[in-house]
Structure I
Amino acid sequence: MSGATEKIKRGISLNERKRVIALGFFDGVHKGHGALLSRVRDRAEELGAAPTAFTFDAHPSSRITGAVTPLINSAADRADLMRRLYGIQDVIVAHFDSMMRMDWRAFVAEYLVQEHGAVHVVAGHDFHFGYKGEGNPQRLEGLCRELGVGCDIIPKVEREGITVSSTYIRTLIAQGEMERAMEFLGHPHVLTDRVTHGKKLGTTLGFPTVNLRFPEGVLVPAHGVYVTRVWFGDGSSRPAVTNIGVRPTVDDGNRVNVEGYILDFSGDLYGQTIRMEFYKKLRGERKFPSLEALRAEVMKNAEETRKYFGP
């Protein structure tokens, strides 16, 4: 038995705060993740502990295989979804390169329990951790019993016979299938960013827009026009028509823009951080013969958006 394990069995912890901790990467914070996070919230309430999630700063497969895995969300959006939808109070973000070299026993006994005060942990059926992925759900359960720490292993979550997974949801988003992605996510796909200046062409055409960017490493959905909703810092929201793409009617470059026309809104949002939710793809991006034709199509899309959300 390691020295850290012996200390834990004697009730010595470096962290005074008791935590129930969910283990995973949580990209997308989908319904499968929701099963873990809901269990954490419930256990934390039972034990008088802080509901917490542990995640990495980079996708594990990107570091292990060297092949880049585009992320569904930024780390900030992941944390916000966990807090807002599942009541997670704290999100521990660890550097994956150091964690992948840590012995699986030390990860549980020294890192989770001793350093972060874990009294209960929750993991998925396929969670692997530690050096060479030697830690698995069975070993996690066994060591937790030895340490006197609670442990729940959550089985896979399925919908229509399909396992709810980040991999499947990435495919849906890449194809612009936002409504189906929402069924597996349990919430709309989101992008949170600070509003930047654009070319102000929308203002000229009578529909002022906000300009956002997908962060580097985050998956860009299929180019096209989407029904969206924009949430402001004060908690209010408005429907919006949003184009993702290179704006072929007005630009010659290949830089991807996220440009939203917020319906029935006036005000300067430059420099403010907003959250955009994606609900449905209305059409693909295309080049129009004139700015007048572009304006007419945007107005049509605006009416479609109003009808989507209803009165």
Structure II
Amino acid sequence: MSASATTPATSPATSPQAPLHPLWKIAGLGRRLVIGVPLAWLLVCFAVPFLIVLKISVSDMDAVRVMDLSSYVDGVLRIDLHLSGYGALFEDAHYIRAYLLSLRYAALTTAGCLFIAYPFAYFMARSKPHVQPVLVMLVMLPFWTSFLLRIYAWKGLLSEHGWVAQAIAMLGLDRLLAALGLIAVPGQLMNTPFSLLVGMVYCYVPFMVLPLYAHLAKMDLRLLEAAADLGARPWTAFWRITVPLSKTGIIAGCLLVFIPCVGEFVIPELLGGPKTQMIGRVLWDEFFGNNDWPLACGVAVLLILLVMLPLNWFNRIQAQEARA
């Protein structure tokens, strides 16, 4: 008799696992790099400098250098935190006024950019597809010129014999600006809140146009057709459909304009006057004029905290929309 040997089938639970394909390992490495590289960039370029600035803000300073926070006294570690700089920020009206002016001019600049940018972005989004890249290029075109050159150009345009100043005077708008408190006397446009706002709106309006255009271009136009079929007028459809659907773009554009405007230094220095001293000028004076680095770093830390408030608000809105 011949016995036939049968090999028992190996169950899937006891079978050895096949090695992972190299492509899976490469994909896992790619995911770690996608997450790790931006995280490392944020740590090196934001977290570490912020911690250094925070450390200086609670340190003491002698004539030329910042003192160390920690020291050993009789073999015992001693940490000295000096919070007098933060106290001065809330006690001195000079710093409070600079913060309030910065927030005020940043808010006015943001409103002016939104007023100018929304119609332009709407026009771009409704233009023919082959025209839209040209319009986007026109929005980006000012960035091809030096920032300082553009600001100095406005100094010439708004000076006494500049053609923009002469046109405003011929139209009688300088009297209206004087009545609104944007200029001191009719005819004097430079070194006033008006010249400051003109320069800031001109420089930051592209940052408002681009996110608005990105959201308006993706809007489903069939919604407007449906609103028209239901009897809605164009203006009603705009406020009830277009504006709510572009809310995220409005918020993103406002943040892109408001946050850098709060700490702006160059434009107030070149176009503003003594009544438009914003927090950027205060930082410069404390660092390089008074040589008070702890106080200047305290000003910077408080400014960062003020900027983080609208960012947190925007993140909450995005989270609510994602849950909805």
Structure III
Amino acid sequence: MGCVQCKCCRRYTPSSSSGDSHRRGGDAKVKPNVVVQKPPLSSSIQVPSPNFDMVYSVLSQRGYYPDSPDKENQDAYCIKTELQGNPNVHFFGVFDGHGVFGTQCSSFVKERVVEMLSEDPALLQDPEKAYKSAFLRVNEELHESEIDDSMSGTTAITVLVVGDKIYVANTPFREDECERVKACGARVMTVDQVEGLKDPNIQTWANEESEGGDPPRLWVQNGMYPGTAFTRSVGDCTAEGIGVTAEPEVSMVHLSPNHLFFVVASDGIFEFLPSQAVVDMVGRYADPRDGCAAATAESYKLWLEHENRTDDITIIIVQIKNLSNE
């Protein structure tokens, strides 16, 4: 699993970007039809201060795994309105589980993170501190639970709306993250490098959208594990030993009338669709249900064009309505 992101849309000229063409293709001979039903309902939230509306929808589709037809959807999502009984505070999150017990990890984390935020008396005074504290505490709880998270866990992308600000807790994919995990003892190499097909001395770290079909991964010094394509995750006891951490990077965006919507999604959406392409697609639809269905269908189609399977796909679209500068 790669890192996942929240994409916040501003008004700008649409890009002609399309999915990356340099990914390695799959060799499946029989592929399923892409049939994605849009969510039956969208929901609306009124934010009293500073008085605007949010209309949202969510869609989660299990991946197509020809070798494991009964594999569970390891994605989980959580939408919680009016945290702490406050009509100005709302939570949206997508949790992308991985490993043998990824489903259990993502389900556990989605429940406990929002519970901890709801119980934190300092949430409104310092959302960033509350976010980091919640994820670190949930990570410890997961370690202590009955779930085997030695090589399973979940990435997370969550958004906390507080009045006209959104706080995004994300998993960064940057060169400084590469240096951080290397300092913790990780080998950072692609699968081809590990298998001796490419020079292991050439650093392959890139940004999320140009990582290609063989992304850089984290390995212990003398072993072929864990091979994680991310640097931040809840769970993953083994990966913690080489620098993977549950502490999120938190950023804040002050909403304005130029912000039309934001998207929270797993990498099932972003694996073959650049961020701009997702924003352009979602922006064409007045109803977030249609945007969810369109982005999911396009992602599913691109997965099957490049691979012999698809990932689980989860997307939340939140439209921002009637926000003024007054």
Starting from the value 24: which structure in I, II, III was relative contact order in percent (Cα under 8 Å, 6 or more apart) calculated from? II
Which one of I, II, III has Rg and Dmax of the Cα atoms in Å, as calculated from the coordinates, equal to 19.3, 60? III
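None of the figures in this text is laboratory data; all of them are computed from the coordinates on show. Just so it is clear, the model here is predicted, and its values are computed rather than measured.
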